[in-house]
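A.B. asks: Structures for review follow.
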Structure 1
Amino acid sequence: MGILIMNKKLTAIVVAATALLLLFFVKPGNVQATTTDSSNDPIIFVPGAFDNDEGWDNMMTLIDPNAQHSVTKLNAMPNGQVLRKDIRTVNNDQRPIVILSFQVNAYKEDVISKDANALRDALSIYNQKTPFTNADIIGHSNGGSITTTYLEQNATKPGFKFHFNHFISAGTPYNFQAGNGAANTPFLNILIANSSQLPKDLQVTNIIGSNATSDASDGVVSRDSAMSGSKIFDGKVATFKQIHISGDDALHANQASSPQVASIIESTLGL
């Protein structure tokens, strides 16, 4: 009987010691990997035409009122140079915010293509200092066209480093400045033709604005041009939905600081 008790005690000691060793040698590695994956996933904001790196500042206040997220601004040049400014560094597990700007940003096919390349270079350089794998990306106006072009040109290439979970576009002129009922522009046809290169597991939300008197346009982009996103994404990505907003903050000029857009971003990304 005494031997049995001693054996049970010895077994308990061995089990406890083994568990302690596992705690020290196995668990920290798993925790670190999980924490790194979640905390380094950036939320990337791409501005509209003729905008600068201040265009998203009011949105930052709306989605991050307590300044819990690190903020970095990247000024991307067509020649591959990128100016990085770390606006705020917060040592916690909150996802960092990255705001892009471009030297030239206009409603022109060649400019959009150059800015898509500049976006590629900027994220590659950002990744060197702040490594990440997963990200979400948000584009206002022409920023949505730049992001779509960037994804079509890069996301399915061998060796592409990044995985984008969500893409949110707001007030994006997918059919350029064409009016309602207009035929597809050559630019839209290019985006449609290349849509098979989009990530198949991407989740896309397309926000369409309006003006005070009509939903025919948001004051800059026609309803049909913005809704042409469906011709590009629907059936090509994992999920696609279009959301119409109204009121003062649905105007094109107000969308990058819109409480409604902020609410959609928060609910979509789980902020």
Structure 2
Amino acid sequence: MLDNDPDHDRPEAIAPLILATPSAYALFVDFDGTLADIAPSPEQVKVEPGLPQDIIRLQGLLGGAVAVVTGRRISEVNRHLAPAQLPGSGLHGLEFRSAPFGAEETTGHAEQIGIGLPPALFDAVVALTRAMTGVRLENKGPILSIHYRQAPEFASELGIKLARLLNEQSFGFHVKQGRAVFELIPNGTSKGTALAEIMRHAPFAGRRPIMIGDDLADEEAFAVARAADGWGLTVRGEHFHAGDESFGSASEVRRWLSALAGVAATSDGQTAAATESGI
């Protein structure tokens, strides 16, 4: 058994375990910065052509135990990944999809999905960012994303002012920093609560989770995965950049997944595919 210390969260050590006993493992992935490269704006993200087929093969290898854990809506991610379709959680644990082609569901925060963002909170953030040229608001319904990729000079000021806003007024939200974005999220929900909920259900229940992510919001999911005798695999970016990341980029994640998928696609080429890809 591998030590679950972050220093041992190495893809090259985990892959052989997955291939030896696929039914013992479940794979969870973030989308932006993990499956897909970070784009100048969320609307500009592109999926590499071979990724959907690799996901379908991985679903076959792992008996369906592949899920997305994302800040986007699940339906949006699956539009990008079509014809592959993933179950999982969207909006930082506010919505769930229990089956690849199922409908979105809510667990514990249904009222927040329906009500959406408090108008007073939205208005306060609009006023706060009005003079910050290049800062862009994305209203996801119950979550507000404040993107500053085109205006990085405002990052520190934004973080301080958003934290002060939420501390001074009782909106019931917290702020989470991502890659060139701050997200205002209802209290009590996170990617950690999302992963824990998914793992209560088949085919994920009882398996060792492997969570792959690239930013601060993924750390809570890493903690849940490691507590369940699994792993949290980091992707280098604005948040993880100490030099000990599990993956150097989203493209490295895709290559690793593609190598696993290649093994899954053939029963007589396992050794060659694994050796060629460093598995």
Structure 3
Amino acid sequence: MESIALWQGLTLCGIVSWIFISSCLNVTQKLRNLVQPWVSHHVITGTPIILQIQKYQHGFLDALFSGLSCVVSVPFYTAFLPLLFWSGHGKLARQMTLLMAFCDYSGNCIKDVVSAPRPSCPPVKRMTATKDEEENALEYGLPSSHTLNTICLSGYLLHYVLSYTPNQDASLKFAGFSIFCLIVCLTGLGRIYLGMHSVIDIIAGLAIGFAILAFWLSVHDYVDSFIVSGQNVMTFWVVLSFLLLFAYPTPELPTPSFEFHAAFTGVAFGIVSNHSPN
């Protein structure tokens, strides 16, 4: 009990300390001044690559890449995550909801710290087929949230399927990893094709996505065990949720990123409160 209270207290105190230090030292602005010019330069120099890819514009590709973009959008979450609960896969649903909340917070924090532009339109043609895509276009560019979320969502789903599939053989694993790689590659290519991201945004999304997935796979069992049977779960999660709101960085210009994070934090809190013993 004392060890549980200790790590919870240290976690919350660490976040409070970060809020205070980052505010006093203006850490966000200093990081932005350091990184933003470099990223903006690569966005500009990457424009010819985007224009070259968009030369192959076709109605089929428009539909394909727009459809893939919807796979990690808010409407998709709204339909997919409840289906996991209703189908009886409670642990998978909990983990994917919390993972998506973590991805959303991490990705949007980096977006608003760097505050790097998306590809200039024109000359790049930006294709937004849905209202959700139009809202996404109001956010900053780096990293690509769609690429990041695709890696984490499909990667964790693949891990779950392989973990609970008896009598696995090499062909099943190869097929699973092939599909995973294909989806990730098509999603990244699609974001460039649609004019939503530059190459540097995709590379950053890939790197951060794999880092988050690796981290989550190392802690997901502990997180689920804490939520289902831990001590002080609700108190800890309430304080954590509020502190994360205050810890969120201020972007150079207002964007909808903070609203998206706040909404997903509420969803995550609902999941935790429904399964928490206290």
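Every read-out reported here was derived from the displayed coordinates using simple, explicitly stated rules and does not represent laboratory data. Computed from a predicted structure; not experimentally measured. Cβ atoms are built from the backbone, for glycine too; each structure is taken alone.
A.B. asks: Consider the structures 1, 2, 3: one of them gives 14.3 for mean projected area of the Cα convex hull in nm² as calculated from the coordinates. Say which.
C.D. replies: Traced to structure 2.
A.B. asks: Then there is this: Using relative contact order in percent (Cα under 8 Å, 6 or more apart) as the calculated read-out, with 17 as its value, let me know the right label among 1, 2, 3.
C.D. replies: On the way: 1: 17; 2: 22; 3: 29.
So the calculation was done on 1.
A.B. asks: Right, here's the next one. Between structures 1, 2, 3, where is mean count of other Cβ atoms within 10 Å over residues 116-123 highest?
C.D. replies: By mean count of other Cβ atoms within 10 Å over residues 116-123, the leading structure of 1, 2, 3 is 1.
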